[in-house]
Structure 1
Amino acid sequence: MKYLISFPASAMQVPAHEMAAVSEASHAVIREAKAAGVYVFGGGLNAGVPAERVSADGSTRREAYRETRELDGGFCVLELPSREAAVHWAARLAAACRCPQELREFMYDPES
């Protein structure tokens, strides 16, 4: 199963002088996930680029859905054998990022 581990930018209450250490700690966990073969992808959403809605006809509007206007922060997707394994990795990222992580499971889709 694939799991989304994420946090909103507002959850990270880290003093500026500690940000480099947090960055290194979180990157170390990601490097371990890659070495373990469970890393799918991840990153941080670019808050400097506004959301854009794209319709079926290709037209665009610079706006987000009301429910996702505050979607920001960091995330990663890991492919893991169980929810317990996902909780383990989420806890490691929570420790590294110094903030709780949100854990969500992707629905199985045989086409993805």
Structure 2
Amino acid sequence: MGMAVAHAQASGMGGMRTAGDLVARLQLSKKMRIGQAKKYVADKLGVSVVELSDPIIMSEVRADNGFGIMMPLGKVPKGLECKFNIARKLDLDINCLNRFKARAGLA
């Protein structure tokens, strides 16, 4: 049930087009309620809670922070690099990154 609710909320915010994926990640990893997660993400990114669902503003914020964009062309971050940037900016512990670092001898 928890994942379905988080997914519905993230999809409603626009997912990766805005900040829905970031808010959902906070809801699941830090067990935050939606309002609390939105405020946390907004504060960390230096935007208002309303701006989190604006695709124009958030495309610039995502690009500036290396969080990944919908159509990654050229030399923009992709894949794990985006996850590392998200983890660093939002103070998250992401399991797949921990496993990657351990297997690569970086941890």
Structure 3
Amino acid sequence: MNPLKSGTLDLALLSALDGPPRYGLEILHHVNGRSGGLFDMKEGSLYPALHRLVKAGWIDSEWRESDRGGAPRKYYHLTDDGLAALASKKAEWRTLRGALDALLLRHVGAGRRA
């Protein structure tokens, strides 16, 4: 099971870019690593999602020379609209999580098993 669906994928990518700019594989490793291995994002999912977020105006990119002498890399960073979208998506997630917790945990006090 891969829990990264469209809405959560956007939230994960925007969150990964809430800080210093990152290049594609760095974003991929960050999301997969921070999820404790639960998210198994592949390049085939990452790059179309990044292009979609660029088109939405939530992230932007720039080419930078490699500090190790390799090929230039495309680095992505949040725009002001992306920061606003991240804040909105975090609020939506907290609301959804609260509603699901209320549903899933409602029987704990009544002695029923979850």
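From 1, 2, 3, which structure was P(r) over Cα pairs in 5 Å bins from 0, in percent = 2, 11, 18, 20, 17, 11, 7, 5, 4, 2, 1, 1, 0 calculated on? Going label by label, the one that fits is 3.
Structures 1, 2, 3 were shown, and relative contact order in percent (Cα under 8 Å, 6 or more apart) at 25 was computed from 3.
Only the coordinates and a few stated rules stand behind these numbers; no lab work does. In this text the structure is predicted, and so the values were computed from the model without any measurement.
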